[in-house]
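Next up, some structures in structure tokens.
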Structure P
Amino acid sequence: MSIPTQRKPDYKSAWIFPILGIIAAFTYALLVFPNSFAPAGVGGISTMLQYALKVDAGILNLIINVPILITAWFLVDREFVVKSMLFTAFFSGGMIALRAVDPAILARYQYTSTNGNSTILAPIAAAVIIGSLYGVTLRKHGCTGGTDVISFCIKRYHPEYNVAWISFTLNAVIAVVSFFVYGHQFEPVICCIIYCFVCSYVGNSVVKGAQSALKFEIVSEEPEKLAADLMEHLKHGVTMLPAEGAYTHEHKSLVICIVNKHQIADIQSIIARYPGSFTYITSVSETLGNFRKIK
């Protein structure tokens, strides 16, 4: 999970945050509210307060987020806060607007477990959607507001802290509180845990998925031929470094090549042509600069 840092502002992608906020509002209205469970973050707090106090979750979400975002304005870079504000405003506004819609109309599209449907499908489906939105907001240098902003602010001044664990702790408290809010039942707690896990997994996959790759490091006796084969067939650059075995003191070369994940079979077949080679593979979470996504 990337931490927002001071850099030149870029608002070209800001237009997508209102759209993401509206999609999130529909997700809550159709999957979360009808099934009486609290998702993660401030959205979960607002959902529980709406259930217990019958106050609009959209209004509550806005009230809770405003002071958090104002504080973040002075602690985190402005572009990050502006984009997060856009998401929060349209997410809250969308929930408020949907509450004004005729319940009979919404009921046609809501998924609810009260009519015999599976209980866990709603939190899983909601988590997949919100997790995807969350991943996109992070890649566009923003977030979904609430506890995420708090985590980033804490991380700014305590870089030794792990953002994932900060968010997990905050969400764990929400899961425990939901036990008491929803009539001392374990089902909402389980739904919250499932939601948090799936949402985090999907969000991280979206953040890393388009940037990840595989790094092959190959100790070879024929580095020139191997490098030529790799470049010709995989269309990726190759780096060669001198290498010496500590046991035999034999001089060889270390060939390094970073490839797309779907090319793993191709590179393995190329390496198989050089039986004296030794290869190890590591996962690369992100690539920057001149790296082509070969389809």
Structure Q
Amino acid sequence: MAKKKTSAGGTDIYLPEMATVVRSAPMTELDRFLEFRLDSGRELGHRPGQFVELSVLGVGEAPISISSSPTQAGSFQMVARQVGNVTRALHALAAGEKVGIRGPFGTEFQVDGAMKGKDLLFICGGIGLAPVRSAINYVMDRRADYGKVTILFGARTPAERLFTEETRRWAAAPGVTYQETVDRGDEGWTGNVGVITTLMPRLAVDPGRTVAVICGPPVMYKFVLLELRKLKISDANVYVSLERHMKCGVGKCGHCQVNGIYVCQKGPVFRYSDVAEVREAI
């Protein structure tokens, strides 16, 4: 008899486990905050940077990154952007309704490996903050294990910023620098205006002890990576999340394959020096 294949959480990779919506709330016009609890009562068992395959019964399944830190017990959180049938159905769910969960899948941000003891630079664009939030809050909950923390966040408009109350708490935390910018301001916006790379020349970093994490829209990566090189942060100390290429989550459908790399299995989190030549992925 073939051995059952299991996810990082120890469950059958092909069999969804039922979960209940604990909380559902709008964040922006397109993005919705969702919190779930597994009906079995067990913890999801994820690591920062991983994702799950979430299914709405009768509609379909979609890969969504986990936004909460595993240090938060009892439930897990996501941000779903409305882009198709599954996410549209997710936005319509209310507390108490059911979904299916497969996973967690994929690689993680190295919060207990290469990032531990280092200064950390998180660079997030738009909904790219959602998966990186898991790592940020993990670091915040174990603050003594890390050096200086810098968080840069860019959104298209003030109305499209995510987790605004939480980012204010990050900004007020000791040893943390938080900066944000928008591409286009409005009448009430008094902060930075410009793309996220406009924040980077102001940074004072120690390149020898800094690990950078990038997640955002595809166009952002090229220019952020150029700025990191100006700061003399090596490609080996840069981690990128490429979760946008995933579909089935288990390396069967081939949608996420880029130059022989299955992003759902070898990623979504990559050390940039390992994929620097895969230009189509960045």
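Taking FRET efficiency 1/(1 + (r/R0)^6) of positions 93 and 109 (r between Cβ atoms, R0 = 25 Å, to 0.05) as the criterion, which structure among P, Q has the greatest value?
Comparing P, Q by FRET efficiency 1/(1 + (r/R0)^6) of positions 93 and 109 (r between Cβ atoms, R0 = 25 Å, to 0.05), the maximum is at P.
Once relative contact order in percent (Cα under 8 Å, 6 or more apart) is calculated for all of P, Q, which comes out largest?
P
Tell me which of P, Q gives -0.32 when you compute log10 I(q)/I(0) by the Debye sum over Cα atoms at q = 0.08 Å⁻¹.
Answer for the origin of the read-out: Q.
When you work out mean count of other Cβ atoms within 10 Å over residues 101-108 for each of the structures P, Q, which one comes out largest?
Structure Q comes out on top.
Suppose you compute distance in nm of label points 7 Å out along Cα→Cβ at positions 213 and 237 for every structure in P, Q: which one lands on 1.7?
Going label by label, the one that fits is Q.
Supply the structure label, taken from P, Q, corresponding to helix-only ellipticity at 222 nm (-39500 (n - 2.57) for each DSSP H run of 4 or more, over all residues; to 500) with the calculated value -5000.
For helix-only ellipticity at 222 nm (-39500 (n - 2.57) for each DSSP H run of 4 or more, over all residues; to 500), the value -5000 is produced by structure Q.
Quick note: the coordinates plus some simple rules give every number you see, no bench work behind them. The structure displayed is predicted, hence computed values, not measured ones. Cβ atoms are built from the backbone, for glycine too; each structure is taken alone.
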